[in-house]
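The structures considered in this document are given below.
Each reported figure results from applying straightforward, stated rules to the coordinates on display, with no laboratory input. All of these numbers come straight from a predicted model, not from anything done at the bench. Cβ atoms are built from the backbone, for glycine too; each structure is taken alone.
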Structure P
């Protein structure tokens, strides 16, 4: 990541909307190490760019 590029963190609800999956799926991906969970213990947040890359990889794998 370059110095000028900033991480964009979104809460679980917006992460699910961006990925087109449920909030439970976002939590599963985080618990399985597919995406990184940021934030405090009471407020999970996810890096939007990391999430978009994961979704793109999954789409490529599906054909």
Structure Q
């Protein structure tokens, strides 16, 4: 089974890392000034800027 890559606000963080907000369709929707947060495993994802956004782990 694979690991989830897209998360909603309130979900538990699976691994320590830096997470960034993305639009529903990241390929076609550029986001100006996305929220970027550093979270630890077990934390909960914070509220998104709007209901169409999701959290995604930022690549190093």
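Suppose you compute relative contact order in percent (Cα under 8 Å, 6 or more apart) for every structure in P, Q: which one lands on 36?
P
Thinking only about distance in nm of label points 7 Å out along Cα→Cβ at positions 19 and 51, which of P, Q has the largest value?
Structure Q gives the largest value of distance in nm of label points 7 Å out along Cα→Cβ at positions 19 and 51 among P, Q.
With helix-only ellipticity at 222 nm (-39500 (n - 2.57) for each DSSP H run of 4 or more, over all residues; to 500) coming out at 0, pick the structure among P, Q it was computed from.
Answer for the origin of the read-out: Q.
For mean projected area of the Cα convex hull in nm², the calculated result is 4.4, so let me know which of P, Q that is.
Among P, Q, the structure yielding 4.4 for mean projected area of the Cα convex hull in nm² is Q.
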